[in-house]
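Novice: Pasting the structures in now, so scroll down.
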Structure P
Amino acid sequence: MSTIRIALVDDHQIVRDGIRSLLSEELGIEVITEAADAQGFIDSLGTKIPNVAIVDISLPGMSGIELTKKLNVDFPDVKVVILSMHTTQEFIFNAIKAGAKGYLPKNITRTELVDAITEVNAGNEYFSKDISGIILKNYLNHVKNPEKLNSVKDQELTPRELEILKLVAEGYSNLLIADKLYISVRTVESHKNHIMQKLELTTTVELVKYALKNRIIDL
């Protein structure tokens, strides 16, 4: 059996160290590279091609979902498993649409992480029990209420909108967000308006409440 080559993409060193330590005890699995951001990982692909990339969503610069989409196009042999604290419907379905083959919350056990890696490497998809429950609930809602399908799709935020929502909820001004993301203030305002429209919110306070309720930010 050939060794499954793993890449870790997470902006927290302690998280990468923890995952690397857990996987070091597994035969047939080897962490060959790690990166703190998407661009750093992309740059490493010139010499080290993993079978499975374990990717966080909240990365500086390019989000984990945007990275997944890019890998799906430019490096289709690299299979992505999202490992994130974000487990709301918006994140899960945006990750799946971007091409993620698995989605796991960060409170999983080593056994489940290894199972996910093994299944995804074999060409299958893997979602934790909680994530599968969210997917099933959404499917059943669509079956029972097919007329709501379009409205649900309309409310899904893009990775960039999710990034801006998080920064707004954390108290960043439009100017600071523009500087941080290297975009214009007008673009930030446009994204913010789209977010408000999709989520049917009217104030920044409501945005913050939404972000807290959906665990996009923590207290």
Structure Q
Amino acid sequence: MRALADALLYAIIDLGYVSAENAPGILEKLIAGGIDIVQLRGKDRSLDELSALAERLLAMSPKIPLIANDYAEIAQRVQVQGVHVGQNDDSIEKVRAQIKRPIVVGKSTHSIEQAVAAEREGANYIGFGPIFSTPTKPDYTPIGLEQIREVYKRVSIPIFCIGGIKSENLAQVIAAGAKRVVIVSGLLQATDIGEYARVCKKLLRRNDVIPSEVEEPR
């Protein structure tokens, strides 16, 4: 997927931060700000609720890949472009087996070893973190900035650094070697979501990202 190869800024519409009713309006602002990928995440929400919301968001974002968090079943019901899984979720092979079309599958990783294993498993991209402490992953110890350059040496698929990244520390993350990032609360809680996204995207563009080789969805 060319959009994945070129992506710099990955946003997550997390229903722990925003209501389902406000999600479409927030997506509109995120798109105006220049995000490249958006994920729908709703822990403890029903499959019916998430699928209905994914359908609405998909209609608004024909040029922005929409990724469903955790549930391959959403991709069975709605033509989302991808599914993102955690370390304790279904395997990438099992996710793909449930969906009868080519689809992007991303995986959360929290160490160099997990990152290497995710690529070997067939992930199209990985999330790598948490870089800093974050309320969305309170049980994970932040891995800090030091491992970013190493993971880029060891993994060739797109790497999205995640966890506590905001506009005020983004320059640090880029200086540590990151080319792509996921931002959650910083975007969702911004006074001006679109402008916040534009500032972050501008910083990432200055980094002169050279797209990684991207494994096509199978």
Structure R
Amino acid sequence: MSAIEDLCRTMARLREPGGCPWDQEQNHATLVRCLIDEVSELIDTIDRHDLPHMREELGDVLIQIVFHARLAEEAGHFNFEDVARDINDKLVRRHPHVFGDGKLDTSDQVIAQWEVIKAGEKKNGPAKSGVFKHLPPKLPALMFAEAVWKQIQKDQLPAEKSVDGAQVHALSRYLTSESLGRMLFELTAAAREKGLDAEGALRQHATQVMRDVEQRVQAAPA
């Protein structure tokens, strides 16, 4: 049995009845913060050229992938084998100059070819729609909230009263960089004391605002 098979079996055991209570309580959403933390710690080891600890942090990132795959498997969607197979197929498909008959000599040529193949795949895949379709991929919660509000302002989208532009403007009159930093820190600390996830709460609210705006746009008369 391979090491990755051992790891998948260990993850399954943690999730099974009689396993670990914490692991059994988790879902895809609750694990987002863990994934962000683990990736950040891995990046730190890379920045410090700390290879011994990089090995450990790579393992911590890997278990997050195994964890999400296990949750998906339990729900009947896909498993770790599917994830590994998909990414392997993608690598082969996007490197025809290695696994096919083509030949490229420079990194620039490789990148250009990669983008062409990727664009073709996206064209044949599900199309993103809606007023927020150009929003960047998953961002940290604060950047995500800023991007949502920026689009609401730019396109004058119909947001609910809780994010009314006049109220936001009135509040901004009293803000400075120092007071904003203090307020954000104190709110984060208060959330910690309450056992709440500030990152997750902001992401959830910004996502709900985005969905509400989408519904209002769709419901508006043409």
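Read-outs throughout are calculated quantities, based only on the coordinates presented, and are distinct from any laboratory measurement. No experiment lies behind these values; they were computed from the predicted model shown. Cβ atoms are built from the backbone, for glycine too; each structure is taken alone.
Novice: Which one of P, Q, R has helix-only ellipticity at 222 nm (-39500 (n - 2.57) for each DSSP H run of 4 or more, over all residues; to 500), as calculated from the coordinates, equal to -10500? Mind showing how you got there, number by number?
Specialist: Working: P: -16000; Q: -10500; R: -23000.
Source structure for this number: Q.
Novice: When semi-axes √(5λ) of the Cα gyration tensor in Å is calculated, the result is 30, 21, 15; to which of the structures P, Q, R does this value belong? Working shown, then result.
Specialist: Working: P: 30, 21, 15; Q: 23, 21, 16; R: 36, 28, 20.
It was calculated from structure P.
Novice: Follow-up. Of the structures P, Q, R, report the one carrying the highest value of distance in nm of label points 7 Å out along Cα→Cβ at positions 32 and 48. Don't skip to the end; give the middle numbers.
Specialist: Values: P: 1.0; Q: 3.4; R: 2.9.
Top value of distance in nm of label points 7 Å out along Cα→Cβ at positions 32 and 48, among P, Q, R, belongs to structure Q.
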